[in-house]
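Some structures are shown below for you to check.
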Structure P
Amino acid sequence: MAYARPTVNTLMSWNLNESNFTFLDRLKICKFFLNKKNFWTMTEQVQEYEQAMADYVGCKHAVFVSSGSTANTILAMYLKDKSINDTIVVPSTTWLTSVSPFIREGFKPHFIDVNMQDLSMDLNKLEEYLETSSDKVACVFITSLLGFVPDIDKIKSIESTYKVKIMFDNCENTLGTYRGRNISSFFTSTTSTYFGHQLQSVEGGFIFTNSREEYEYCLMARNHGMVRSLSNIAKIKYANPEVDARFDFYQLGNNFRNTNINAFIGLLDLKRVEEYINTRQKLYSLLLLRLNSNLVTVPKMRLLNSGSNCGDVPFCIPLIFKDKESLELTKEFCSTNKIETRPIISGNLLRQTCFKGYADPTDYPSSEYLHNYGMYIGLHNKLTEKHINKIVSFLNQFN
């Protein structure tokens, strides 16, 4: 089938993401730097940001670390120290550091294919695996991919039925909800506040938990394993009288701390969270409404007011094609018109060099399809209806 060749049609730049920060924000950041009373490394602002994020998510504890990847690393360390089982169950399409920290800690990865509705782990295939192997599993680590919310009720049922620990990587889905609750409130979860994600602190990540034990572990793991990271009451439980309390190392930690600078920036951004949610959902709704192509599919956005339990806040605009020609023409169109693109994260993770040998990539047909026919473009609060019309106009020729 012959399609029109891509042409240049001048449009404002369309990057994967843009800085959320205004000129007034930058003045506030300058004032923070100029105030000699402000300590730049981890103290009061970090604690304030942690409390604000815990309140927003609706969980008991939040730990601010240097990135979403180091948040995942701390969870891998925790499981290594606390679990007698040796298998981590992960999706076959996810970010590399949603898997690699667990392998580095000695876990055996077992991959589960994703589904094509919300792009998270295929829960039916997960159950098939757990029916025979749940006794091996240290954790099922589910990724909420690209801002789409998995079926939390079914996941909670799986957790209860098979007696397995569930954790979530929500690094691309800081804002999604289920039954009106932020998805990071249901299970121990991580997220990212890196520049390219839904909320921004330049660099940063969080661990969210309702477990006091996990919280204390994460605080120490973030700061070299030191007991002094804890509250005065908690210190008593872990203190070693044989060493100086200022350098009392309870566990094998690392330096995963973040700074007051990043926390201050993150607090500025958090104030606009509802604006970000509304803009992303509005633009994505426009795209769904106007897209009319037989050869391009986009995951549906589900909202509470439409009768769904899910409150998706898309991280980007995933485009999944039915043929290679339309995919390649769209990539060419985007390149010509300076629309930044990416593959759908790893594609099939089992085709990445560092994961070859763990499993046969052809055993994961949904990940294979995303690998061969998927891409995404940015979705952020600086985009307009004109941007959406631009890409839709091009895609609608594919019929």
Structure Q
Amino acid sequence: MMAVMGEPRRAGTAQAVGLLLAIQIPIVPIMALVPNLPLLLRHFVATPNRDLLIPLIITLPSLGIVLLGPLAGALADRWGRRRLLLGALGLFALAGVMPMILDDLRWILAAQALVGVAEAVIITNANTLLGDYFPAEQRNRWLGIQSIIGPFSAALVTLGAGFLGTLSWHGPFAVNLVAGLMLLWLLPITWEPNRDRPAATDQEEKAGAGFPWARMLPIFAITVLTAMIFYAPTIYFGVMYDTLGAHSSALISVLTTAGTVGSIFTGNYFRTQKHGAATHLALIYLFFGAGLLGFAYSSGYWMGLSFGVLVNCGIGLTLPALVALALRTLPAVYRGRGMGLWMSSFFCAQFLCPPAFAVLMRAMGGIRPAFALTGGFCLVLAAISVVCARRAPAVPAALPSG
């Protein structure tokens, strides 16, 4: 998209959709490999500690986001977002397909570590560019659409990887080439945004102001807490449906996929409304609370599915609401660093949730009472958020965002 004689370039649908799809890239290794985990376990049956090492093939890339997200954001503020994003997409595609020609688990893990480095840069810079290219109202609309795109892209990756897995255990890694397609898409249509510092920001820095820690630390804390709740049902949906009588992996897959209609509903809602962050959090916790409590007391998996839809409503609203809050609060000059720290906060919960929820299940005597307690806690959080929403303005004040 070319600028018109001195007018600044304006982003549109092509840039937004390309960036939203790039944000989905980190789910590709997870969705591609989780259904094919038995293939890897069978192939590496003679490898010592395979039960520990093979799941690392799936989780290691996400660890890269936790550890390197802040660094990726700082580099984005210093060197520019676009060049880092495009380079990381190339690295992801290259490292992601390397296991197709490898047969040593150690080298496969090394390749997945490189994928994690690329993921940290991709998701940080894609979100940052979304904030650079679009004002808040347009950005929220696109973030809502992301919750609609997400379930469809995840389903396509899962189906494609499942087919490739029937050919060879190497096959599912081929889906990582999608990052190369995203590189070809974004290369001609993106540009480095003008990151000149607003006058207000210059004055703040001359007065000794820097990164807005006081405003961002509460957002990071809310992100970790909400993401812990987000990952509990996401990780344990299969176990819960099995507890409710769905013992077939195929049936569990159908039930889990059917429940994502809730994510599509709240994604569509988010892109059309203008409520404040406290209202969004109240809705998120209400959906999680009612859904998890209903799930815990369901008498069968079809009844559980109805509450699974409610839980998915919370899942679909979580990411756009939290990303919008972080982007709205960050000034343009610190947007990369701030989003890197935010990404690290969110994906940290992916590692904290399984051991924490395992302890909770052991203490409560199973997954049903653990879901019930978590649901009750969410309703308390919803009530607190309602009180905050009534006291706060409709749209919280923001730092200059460029």
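Rule-based calculations on the coordinates, nothing more; no lab input. Model, not experiment: these values are computed from the prediction.
Annotations for the structure displayed:
- Given 1.54 for Cα Rg over 2.2 N^0.38 Å, for residues 161-296 alone, calculated: source structure among P, Q: Q
- Answer label among P, Q for the case where helix-only ellipticity at 222 nm (-39500 (n - 2.57) for each DSSP H run of 4 or more, over all residues; to 500), calculated from the coordinates, equals -11500: P
- For 30, 22, 14 (semi-axes √(5λ) of the Cα gyration tensor in Å, for residues 33-264 alone, calculated) the corresponding structure among P, Q: P
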